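Participant: Listed below are the structures to be examined.
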Structure 1
Amino acid sequence: MNKQTAEVHEMVEQAGSTKLLWILMLGIMAPLFDTTITNVAIDTLVKEFKAPVSTIQWVMTGYLLALAMVIPLTGWAVERFGGRRTWLFSLGMFFLGSVLCSMAWSVESLLFFRVIQGIGGGLLMPVMQTLAVRASGAQNMGKRMATVALPALLGPILGPVLGGLIINHLSWRWIFFVNIPLCIAAIIMAWTGLPKEERSARTLRLDLTGLVLLSPAIVLIIYGLGEVSTLHGFAHAAVLIPVLSGGLLLALFVTHALRKGNKALVDVRLFRVRSVTVSSVLLFLSGLTSYSAMLLLPLYFQQVRGESVLISGLLLVPQGIGMLLTRQLAGKLTDQIGSRPVVLAGTLLTLLGTWPLTQLGADTSYYFLSAVLVVRGAGLGAVFLPVMASAYVGLTSGQIPHASSTTRIMQQIGGAFGVSVIAVILQNQLHSVLSHDPAAMVIAFDHTFMWTIAFSAVALIPASFLPGRRS
């Protein structure tokens, strides 16, 4: 009877955690779709506000910087106010920012409202990770990560399509209108479905010193790396000053956090846990693998093949489909045999799917490219989910929010670093061919993809230190 009671109790817990995961997935869809939709609309916003691309680009940059700035706050906010309150606040901020963006009357107002939107979006992802991991437990982490990652995979697939339809048939304001019903549904679901938490009797003080050091550090590093592609290199004051300043602030934060211990804004002592360190390194390196194709392939389609932005986005859909195909399998295998063999196999599959991209021509078959991207996407899907799951292996409930902030910070900085490095390599390769003929330009893309092969191969080293077979 006791065994039956325990089984029933476990089934009830699993049903409750599944419901929570679906609530979180609904909430995270709006910011994930927003990023891809807004990127498609850059040219439209340039024409609408009669502003240069460099100014409109700040509508995207301001959002990303605001998003990065608030990530360190998530661990403290979840512990101080509870996951439910923090989640509802984050959704409310993103909803408010979306409404205001849809009513913007100038570039300046749109930029300011995008910052509000970014504050909400920056809190949502790490809070979702924390709530999902706490609800799932260690035994089925891979399966649960496969579930919560579904919106992140659908965003790149459906976002460009939805953005293109909006731009072609509706006003630019609908770019932000589409977020409103999603946010309202997510807030209602969270309000009624997320379990209420007891307010902690102990008031957790905010580490103000850590906040003053870490948030500007992240913003400066990401901003400086973002300037690399604009200035076509790292050796510029506009790049070096913010990156080095951010690096100095980051070093000061680490020193401060080691003294504060678990009272620090982000507990850096987590890096003593091998799984956290290895996962963080791999998430950083993912900027040189996954983000490289997101930059290179659209440029190849547009500059070499002469395709539109919308068509370029549609041609990337097969990679997203590949990631969807391995999502469940990767999660299941991670729970059964550990993340190390899954990530190693996924990395090799990614290399297999990337190698044909080093042999592109000016008239390579789109059918062939689609097949290649499905293989590449399948490899990426088998890498990302186990790495995320590994970041939480062996952690206590109190350490989970810190791990969520840490992994999200590494993803953001790694993505910015990856895009900047690949952009510089491509720019140098394009200069070397000294021709705007598509047949000559494609050589530059082929050589740049060779670099992505090398960066992906480097990831095999830290992947070999991930947790293996679980007991």
Structure 2
Amino acid sequence: MNIIDNDLLSIQEARILVENAREAQKKLAAFPQKKLDEIVEVMAEEIQQHAKELAIMSSDETDYGIWQDKYLKNLFVCEYLPKKLKGMTCVGIISQDPHNKTMDIGVPIGVVIALCPATSPVSTTIYKTLIAIKSGNAIIFSPHPRARKTVGKALDILIRTAEAAGLPEGALSYLHTVTPSGTLELMNHPDASLIINTGVPGLLRAANNAGKPIIYGGNGNGPAFIERTADVKQAVRDIIASKTFDNGVVSAAEHSVVVDSCIAAEVKREFQAQGAYFMTPEESEKLSTHLFQANGCVDSEMVGKTASQLAKRAGLTVPDRVKVLVSEQKYVSDENPYTKEMLCPVFAYYIEDDWMNACEKCIELLISEKDGHTLVIHSSDEEVIRQFAMKKPVGRVLVNTAASFGSMGVTTNLFPAMTLGSGSAGVGITTDNVSPLNLIYIRKVGYGVRKPEEMSFGTRVAEKPLSGNAAQPLGYKLEDLQMLQQILKNVLQGNE
């Protein structure tokens, strides 16, 4: 009887993939930007033909969200993202200043290891592939086990198309035997250069321990504040549209709403008019026991379900037209389940006396999950908006827009991205909407424009001996050189 050890197979496959990617990337690094752009263009065009099929397959395999919304996300990264990438220079000379005689050279970072969430597996995979190849990097995916077949099919299409267009074999690949051991091997391999972890918090510690730069698009409890000068009807419309998109699986969606007390009654009426159901304290408690497991983690089987499905599973009686479930809360604490991220159409609702108290509440909500990357404020008071932008420990602040769409660059001019950096909490190397420019390093070039003897520190003094017959060069004060001599003496003594 043969026993197959999938862990060993996965580890061996991971080693081979990274070694092949390393060699492929050496070839890819010599490609001019024009050739990289051609490969990106044909990949985007080909995968777009399969966008609907992959959306349906993704929804069926994962049982998360709405396939029609996943289809829109797929089209977004196949159509809109390539338009933004067009004309962007990432490798070679990316900028130069003839006047100051300096240049910036873009250099690919190397081999990228990519982790994608089961909530948006196809769009995130396409997006990461395009930005990695655009910037001359090799990329290896470790598919989420819950979306393994869908991600594999998407990558097979991308790999076949890219290699036909000239991409070196091995520059784009994925782990076929998916196990935690294989994923760890990918991240820890010495030839892996960077890890992009999008929405896989369970592997964040392991990624940190790998000793590589990490780009982390994390989870969080992103709040939305409706301030007294806001267009209430539009604010509510934005929040509901955002929270119901793909049944709330977008991590940047509003997970809590904070309302200025003087407009609280109006806001609540508007939410109810647009399909929100405000639960009683007893109903909130009942739902929370189904949303979260005993260890405090969200029950994955509640993720990406409609409000009606969630209510039915919790035994709640709600109107047929309900779109979101709302739990009125007062305090933020580790014991309160509604302060956690909920990837479904449910959010907590807080009322505060004024914008200053609301500001503090939003900070509490952001730091409660530590990785929050997005905050929304609905207001027409520019001073309040500025205060929120200045004080919040968050990667991005959105103003008068829906978080799901504004964060990824649909309703804002932020870079179109499916990975939103969460570095403000000390996790990851950037808070950017991650672009190809986050996957390169900049080599600085500076031409000499002055001679050393032309440099002067302080007032010029005549040559004087420092000690013995040593002469003091022009351009330096005696005390400056004496200080330098002492520093040098200390250094030499320290090396003895």
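Read-outs throughout are calculated quantities, based only on the coordinates presented, and are distinct from any laboratory measurement. From a predicted model like this one, the values you see are computed outputs, not experimental measurements. Cβ atoms are built from the backbone, for glycine too; each structure is taken alone.
Participant: When relative contact order in percent (Cα under 8 Å, 6 or more apart) is calculated, the result is 17; to which of the structures 1, 2 does this value belong?
Facilitator: The read-out was computed on structure 2.
Participant: Here's a follow-up. Quick check: 27.0, 97 is what I get for Rg and Dmax of the Cα atoms in Å, calculated from one of 1, 2. Which structure matches? Please report the intermediate quantities before stating the final value.
Facilitator: Details: 1: 21.9, 78; 2: 27.0, 97.
Clearly, the read-out refers to 2.
Participant: Another one. Can you spot which of 1, 2 the value 0.00 was calculated from, given it is FRET efficiency 1/(1 + (r/R0)^6) of positions 63 and 103 (r between Cβ atoms, R0 = 25 Å, to 0.05)? Before the final figure, lay out the partial values.
Facilitator: Details: 1: 0.90; 2: 0.00.
The read-out was computed on structure 2.
Participant: Right, here's the next one. Here helix-only ellipticity at 222 nm (-39500 (n - 2.57) for each DSSP H run of 4 or more, over all residues; to 500) was calculated and came to -12500; which of the structures 1, 2 was it taken from?
Facilitator: Computed on structure 2.
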